[in-house]
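Asker: Heads up, there are several structures right after this.
What follows is calculated from the coordinates using simple rules that are stated; it is not laboratory data. What you see is a predicted model, and the numbers here were worked out from it, not measured in a lab.
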Structure 1
Amino acid sequence: MPADVDAMLEEMQRLLAAEFQPGDPGLTVNEWADRLGVSATQARRRLNVLWRRGLVEVGWRAERFMDGRLGRLPVYRPKP
């Protein structure tokens with residue numbers, strides 16, 4: 001895992017700026033993994049480092065699951 005927290009945050013901000021509008025809730029662990037080109041485990045580890053340092057916000061997004069149920073998924077984004 002990269003030790004450079006600033007580089008991790010910069011990469012996340014770049015990805016968010018390219019795809020999302022201000023106020024969007026963020027991305028799930030799996031979505032971050034896809035965009036960063038890493039496994040979900042690696043993305044979770046990176047997010048955990050940032051979260052423990054108070055640099056990531058956690059939010060929720062409503063999602064319809066494959067079985068038709070509506071549920072809430074945690075999403076993550078860098079703090080402004």
Structure 2
Amino acid sequence: MEFNKAIDGLPKFAKILIAIFADIVFIIYRIIYDVINKQSFALLLDILCFFGLAALTWIMDVIDAILYNRVFLWQDWFPAAK
């Protein structure tokens with residue numbers, strides 16, 4: 001959880017750079033978040049994205065970092081993922 005708090009505390013510019021160049025950091029963030037909050041469907045989506053759909057979450061991470069200064073979570077866009 002300290003990892004997630006550290007990412008949340010980064011400035012917007014840093015989050016945008018991570019989203020563009022090192023999106024794996026945000027995938028790890030989502031996996032940690034979903035495990036801690038026991039969200040199995042969202043965890044399944046994160047694992048699928050890690051192994052093949054990373055371009056999808058890359059786009060979503062860039063959008064969320066620019067518009068909302070946060071890391072994209074499946075729960076933000078798809079309430080059924082809770």
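Asker: Computing relative contact order in percent (Cα under 8 Å, 6 or more apart) for each of 1, 2, which one ends up highest?
Answerer: 2
Asker: For the read-out helix-only ellipticity at 222 nm (-39500 (n - 2.57) for each DSSP H run of 4 or more, over all residues; to 500), a value of -22000 was computed from one structure; give its label from 1, 2.
Answerer: Details: 1: -14000; 2: -22000.
Of the options listed, only 2 reproduces it.
Asker: I have 18, 14, 12 for semi-axes √(5λ) of the Cα gyration tensor in Å, calculated from one of the structures 1, 2. Which structure is it?
Answerer: The value was obtained from structure 2.
Asker: Could you tell me which structure in 1, 2 was used to calculate log10 I(q)/I(0) by the Debye sum over Cα atoms at q = 0.16, 0.17, 0.24, 0.31 Å⁻¹, for residues 12-51 alone as -0.41, -0.46, -0.75, -0.95?
Answerer: 2
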